[in-house]
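Q: These notes open a run of structures that come right after.
Coordinate-derived values only; no laboratory data. Remember, it's a predicted structure, so these values are computed and weren't measured experimentally. Cβ atoms are built from the backbone, for glycine too; each structure is taken alone.
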Structure P
Amino acid sequence: MNFDFPTFLVVASALTGAIWLLDSIFLAPKRRQLATDGGEDTTQTQTVRKEPLIVEYSRSFFPVIFAVLILRSFLVEPFRIPSGSMMPTLLVGDFILVNKFSYGIRLPVLNKKIIDLGDPQRGDPVVFRYPKQPWVDYIKRVVAVPGDTLYYRGKTLYVNGDTMPQTPVGRYAGVGSGERMSGAITAVENLDGTEHSILINPLAPDLPTGCRVLRQGPITIPDGHYFVMGDNRDNSNDSRCWGLVPDENLVGKAFGIWMNWDSEIDGFPPIAWERIGKGID
């Protein structure tokens, strides 16, 4: 079972805030009045004036929990990369930061957009809730936006009839969990001016086994939906397999790596130090 952290933050904030507020309005004044009536130095007065433990905890934890809720819901949220589907851009063990307001301000838990601040563009690395399992977060790259006509053939993307050019730059040399991808072709793909690196296995079919979305030819992206693909083109479970990402499933735009921890890297600690602080193209 997946732990629903956003719901926990909302419930915890509401509960601790309500306890603190109710105590401040109703119970604290009564304690002060009883203390005044009973005098200042008696043991009974000290007992009466003592704040209940649950109120003390609520008063202490509410500001922290509420601050985390605001930060995580509306500004920045951390995620960990568990797979190699976005290699070479993102590696297994990368801890990334996601801008939560790039595509609008949304209410936590309900995920309802209340302020529209922009839409994903081709080339954006986006985190979203996997349409088939909305409690699971995925990260992929937007390759087609509403109104685009898309086709993928010969390891090449065609958007609105135009080829998205690729420039080979050599063979990939992986380390740690990514070592199995060593030997794949590394190329720089240009999505209408947005350049990023991809991995290609020339011996693999264009579409992974079981992926049928693009087998019938070009598709046109409807309003409110996006076509996403992993940068590790031949090792990614993406829109080629399960379809489009609706706007309401968007979480935010990935923009930086703040930590890397790959247990398969030689040495201790198993950290790729050079990746810390790196931006995400």
Structure Q
Amino acid sequence: MGALPPYPPRATWQPLVDLAVAEDLGTGDVTSAAIFGSGDSLSGWIEARQPLIVCGLPVAEAVFEAVDASVAFEAEVVEGASVAAGQILARLRGPARGILAGERTALNFLGRLCGVASWTHRFVEAVAGTGVAIVDTRKTVPGFRSLDKLAVATGGGTNHRVGLFDAILIKDNHVAAAGGVGLAVKAARAGAAPHLQIQVEVESEDQAEAALEAGADLLLLDNRTPDQLRELSKLFRDRIPLEATGSVTLENVREYAETGVHRISIGALTHSAPNADVALEVAPGELARS
């Protein structure tokens, strides 16, 4: 796998950690409080129960830090590593109450992020050798945008725009309201900051020509069949970057990649990624009573 993406600023995901901890912990973990004393300690580890791409260990560590800052968290693998089932991802030691109270929330984050990274990696592997980039969308879990996109990039995918603020994407509703592709692109070119890339969704050769004439930077080809994509690629591939999207699955992504487009955006990378199976195990017989 290539270079890892930079971790998003902690300020973009720490509120999620705080919310998740508060949601689960409430007024306290009554089970652990009933069984263990405040000074009881133990050790344990987080392991992969399936092959996966590692993503989210710093977030899991932040969960335990929020629950009990005296819990020691030591990563055993690096972010982006491809690991087999049974691989230990991190070791923990410290207060029994703190470790057990943070367990589920930490695993929820890890399962989500390793799941997205691993799912993305499968798409990337499926198009290997074609030169086509696998791109995400804004179909992320609300509030998880920075982490979901981190996981996509960790899995080898490419991030599309972060939100509505950092690139222009003219979709079918913009085109309809503006009165046509050319009018929409010209208006965007005249009214937007010059550094913003302009991408426009087109449905035909005529619309593609209109978008090019108006100054579009990239074309989005939504819900086109592979045959339609091949025809459009013959005409426009060498003139402007082409992005295919819609109806793409793991089973057919290579067929789409071989049509001549430059990249394929897939909402399922984030809205339908299977959760990765990760678990926390406690070392038996090692509970230290205070």
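Q: Can you say which of P, Q returns 0.8 when distance in nm of label points 7 Å out along Cα→Cβ at positions 214 and 238 is computed?
A: P
Q: I have -12000 for helix-only ellipticity at 222 nm (-39500 (n - 2.57) for each DSSP H run of 4 or more, over all residues; to 500), calculated from one of the structures P, Q. Which structure is it? Please report the intermediate quantities before stating the final value.
A: Working: P: -6500; Q: -12000.
Comparing all candidates, it corresponds to Q.
Q: From which structure (P, Q) was Kirkwood radius over Cα pairs in Å calculated, if the value obtained is 21.1?
A: Q
Q: Still on this structure, I have one more. So relative contact order in percent (Cα under 8 Å, 6 or more apart), computed for just one structure, reads 19; which one of P, Q is that? Before the final figure, lay out the partial values.
A: Values: P: 19; Q: 24.
So the calculation was done on P.
Q: Looking at structures P, Q, which one was mean count of other Cβ atoms within 10 Å over residues 54-61 calculated from, given that it came out as 24.9?
A: Q
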